[in-house]
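Each reported figure results from applying straightforward, stated rules to the coordinates on display, with no laboratory input. All values reported here derive from a predicted model rather than from experimental measurement. Cβ atoms are built from the backbone, for glycine too; each structure is taken alone.
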Structure I
């Protein structure tokens with residue numbers, strides 16, 4: 001089997017799996033964080049779990065860039081910088097800012113590692129090797145799809161980081177438990193951190209204008225939309241004074 005044939009087999013197979021995952025997660029939230037009490041089997045420290053599951057995305061994208069026989073263009077360099085900036089934070093900064101938090105089931109961490117290995121293969125091999133040779137030239141940076149996509153990526157990055165900061169500062173060092181977050185986009189939705197993440201990868205899909213990008217946004221929505229719905233319902237059931245004007249994920253809509 002040629003690599004392009006293998007590549008598209010993996011891409012479409014896992015995209016179909018994302019559709020199944022989307023449905024399942026509405027009934028069985030992924031067992032980490034506040035839902036970890038439902039998990040069974042061995043668990044690992046949440047900081048370690050975040051680091052282990054995120055580092056393949058950080059490292060392997062660099063590998064796919066280095067092993068490509070194509071020269072790096074301004075466009076592919078921008079994609080690499082955006083990707084690495086996101087996963088630099090997710091791997092080496094975010095896990096070590098967590099305060100409290102429940103252990104993550106080993107199975108959940110293992111599935112996350114598998115996802116990131118497959119996803120980085122899908123993204124990295126497309127951008128640096130399998131995309132048409134004349135697609136991501138220097139001129140691509142002036143294409144409206146790239147400009148809009150990159151702008152969305154950066155906007156989502158800011159929303160995600162700010163929302164995570166608000167959540168993190170709800171707890172003092174050594175403190176556990178949950179509180180109602182306020183400020184930023186928490187005025188309007190229960191999960192602006194997830195909204196930011198979705199905007200990031202929607203921007204990526206537009207900027208790369210590829211099935212690879214579509215693959216990532218499908219998986220992002222499959223994971224985060226059900227979780228946002230679960231979080232919203234949990235907040236409303238747990239806190240009688242929870243703001244009723246808030247939606248789960250999209251301000252004023254959903």
Structure II
């Protein structure tokens with residue numbers, strides 16, 4: 001790595017600070033894709049192609065930085081690698097083929113590509129070049145707790161995505177109110193699951209880039225969930241009034 005670990009940490013801290021600074025902006029501006037797509041954002045591309053492009057970046061950049069790093073790769077680090085790759089292989093190549101294909105602005109795809117490249121690059125670079133995890137790390141309480149939290153979040157995310165994908169018939173533009181499970185408590189359990197998932201990854205890895213990614217995940221998905229929640233309430237007069245946006249009983 002051409003920079004020192006100290007300089008690398010400064011970059012990560014700056015990126016983390018940017019998530020906090022932009023959070024209020026994301027509360028005011030809803031990214032125009034999915035149910036929030038609207039004109040005025042330039043040329044568009046199919047949402048399937050956009051998802052493949054922007055999510056594959058996370059897989060390729062992380063794997064390239066990790067595998068290309070000169071640091072020793074101990075057993076727990078291969079666990080981190082496997083979890084990241086499994087998540088983004090699904091998000092890159094399985095989920096897009098199952099989603100309802102619409103249009104999304106190329107500008108949004110380009111922004112997501114840059115965002116994912118930075119997060120994947122920072123996490124892959126740290127694990128590939130700087131990290132030192134002993135073989136006994138899987139017995140550490142942080143690893144055990146983090147893995148449990150990660151698995152819980154991944155399970156929630158996959159379950160909620162499957163429920164949402166099954167709400168509409170193929171080719172139908174109609175949305176419906178999702179019901180059952182965590183949908184009884186929040187509008188966006190898929191987002192809640194992903195926030196929990198990457199929080200677990202941060203606990204398990206116990207490093208600054210993983211923490212930064214967890215913060216960015218929450219900073220992106222909480223505003224998105226609030227926008228979805230408002231949309232549900234505006235679209236469906238009979239939408240359950242006690243349902244929250246993303247955190248049961250809280251938000």
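Numerical summary
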quantity	calculated
Of the structures I, II, the one that 1.4 was derived from, the read-out being distance in nm of label points 7 Å out along Cα→Cβ at positions 85 and 133	II
Source structure (of I, II) for distance in nm of label points 7 Å out along Cα→Cβ at positions 141 and 157, computed value 2.6	II
